[in-house]
Structure P
Amino acid sequence: MIRASAPTRIDLAGGTIDIWPLCLSLERPAVTVNLAIDLRAEAEVSETGDGLLYVRSDDRGEEVRLPADRITHERLGIATRLAAYYGAGSGLSVRLLSRAPPHSGLGGSSALAVALAGALAALRGRPLDLDVVQDLETMLLRTPTGYQDYYPARKGGLNALTAVPGGVEIEGIPHGPAFLAPHLLLVDTRMEHASGLTNWEAVKRFFDGDRRTRDAFHRIAECAARLRDAVKASDLKGVASALSDEWDARRRLSPAVTNAKLDALAAAAKGAGALAAKVCGAGGGGCMVILAPDAGDRTLRGRIGEAGGNPIAFRPDPEGLRVHHGTRETTRPGEG
């Protein structure tokens, strides 16, 4: 039996511009800044020898049983695709669990895919290739996907990801998690989001030449670079300014990015002393991240609750993917 887990993430700035080929089509480098958090996705795999692929999602309450040599993908599709890619052999049992709220905008599905891929790669003695994980998730969603969710799941910590020809440059900011943690409040808005549709509509308008959309994406790229630099300089006011400006630019992408409840939550937070707020992921619902002088302030948390939000406990996660082989110590498959 092999167990693996991978962290989800808070995307602080630069989401959506990590989608190819948008990431290579902007006036300035496409920077995305995110923080891995300990709301982990977990996977457990073991060989059975019974000729079946069995997949169980504990948090969703779903399961599938399929012939190991004739895998289809109607349900729990990322798990069945990964099992087919790495090979179900003479029988395979897979159990999945996500600690993040469903449809939260925290990259939970991608973290789960990385965790399962890590477990299957270890089981088969093969390298873990994040490009393969992204490609399989794209096949499942049938819409363009960005690369940012896979790196915090693999590496942990706070990272600035920059698209370059041929790949992604990863800049870790080691002091970033400790600097930001006292100031970040994560809130479940109790509204599910659907990032694929929102992202695709915006990306399509960019390539159709819509000026408002193009200006918004260029502004998001600028704000993400500013936020990266502010975190590196431990400049809280600079982080707040970039976070707030990024959200303002993102709201110009589509009416679906925000709504009355999300705006009310942000207003309640700022009314209680918060410095900035933005929705995680593509918007429309899910979780909101709030930057405040003191994220533990009771008045702030009370106002959030009154506005219909639910603060979520979390910690920055420095580790990234963890894979356990039976009772042995944690290992990490090499990247391909």
Structure Q
Amino acid sequence: MEQLRVGVIGCGLISGVHIHALEEAEHATLAAVCDIDPDKMEKTAREHGVKGYLDYGELLAQPDIDAVHICVPHYLHAPISIAALRAGKHVLCEKPMGTSLKEAQAMVQAARDSGKTLTVCFQNRYNGASQRMKEIIDGGEMGKVIGGSAFVCWDRGGAYYADSPWRGKWATEGGSVLINQAIHTLDLMKWLSGGFELKSATMTAKRLAAEIETEDTCDMLLENKAGARFLFYCSNCAAGNMPVQLHLLLEKGELHMTGEQLTIIGPTGVSFEDYASGAKIGKAYWGNSHTHLIADLYDRLTRGEQPFILPEDGMDTTRLMEEAYLSASTIRLRPQ
């Protein structure tokens, strides 16, 4: 059985989810970890019995490392991904795919030049409810998608930003609620609907204006080529982490996802499907689908196939976010 040897760059909270998934994957094995914080690096390396590095360049120089996972702050996603691709490694990059379209384009070009695989961690595409919605839409039994809406209402206060000072800054996070928390749902609605273009966006810092440079609330109006309208709303001002809601209108019915529960209103009636499963790995709102994404990625790599999530998909989601940031008129200007 072929196994690819993987290095995880960044030993923060999300790295534990990646490491757990790698330990479960049939065609991958954790071989090394890296972090500039020696305590984090040494603790993670010791717990998993692998080599640890303080310098990602040293990890990338190891000829027996086949792939790396990028689990570092947003502003480092593009430079480390590009360096890894040029070093001949496959790359799984945590969201977002860089902090700008220019960075995402450079990552895609580096993947093309190197011939190595680049993919982005939009694990919610693997959720049971998401897969079921895609199956119904692609099957055509309820007709085309003719509109929709999505809501991400979570709670991120000042302590969240103080704990990791790179957050809440244009230069290092690239935004806040849209690029960090709500990006998954924006990508999911885009994937399910077949794509759309931004018509307008507004952003504000309703709660955290004194503590962050960026937005804590955003709304967007989107439209596809056929004129179907989509509303998107996200905020870190909620009293708690509410279940994500995603609603799609189809020619012959409706699909309503709330968290991991799906209501299907179709020609033959109404049905309810619950895709919640087992104990959560890491934080509950991350879900469990990192495991599915990572297992599927390495299965595909060993068969010489493209990843399920192409880098161009991540680049297009980055494009939509950048357009929203640049068009929003109610937030302090984003640096050009």
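Sorting P, Q by FRET efficiency 1/(1 + (r/R0)^6) of positions 70 and 174 (r between Cβ atoms, R0 = 35 Å, to 0.05) from high to low puts Q first, with the largest value.
Out of P, Q, choose the structure whose coordinates give mean count of other Cβ atoms within 10 Å over residues 6-13 equal to 22.6 when calculated. Going through each structure in turn, the value belongs to Q.
Can you spot which of P, Q the value 26 was calculated from, given it is relative contact order in percent (Cα under 8 Å, 6 or more apart)? Comparing all candidates, it corresponds to P.
Throughout, read-outs are computed from the coordinates displayed, never taken from laboratory work. This is a predicted model, so every value here is computed, not measured. Cβ atoms are built from the backbone, for glycine too; each structure is taken alone.
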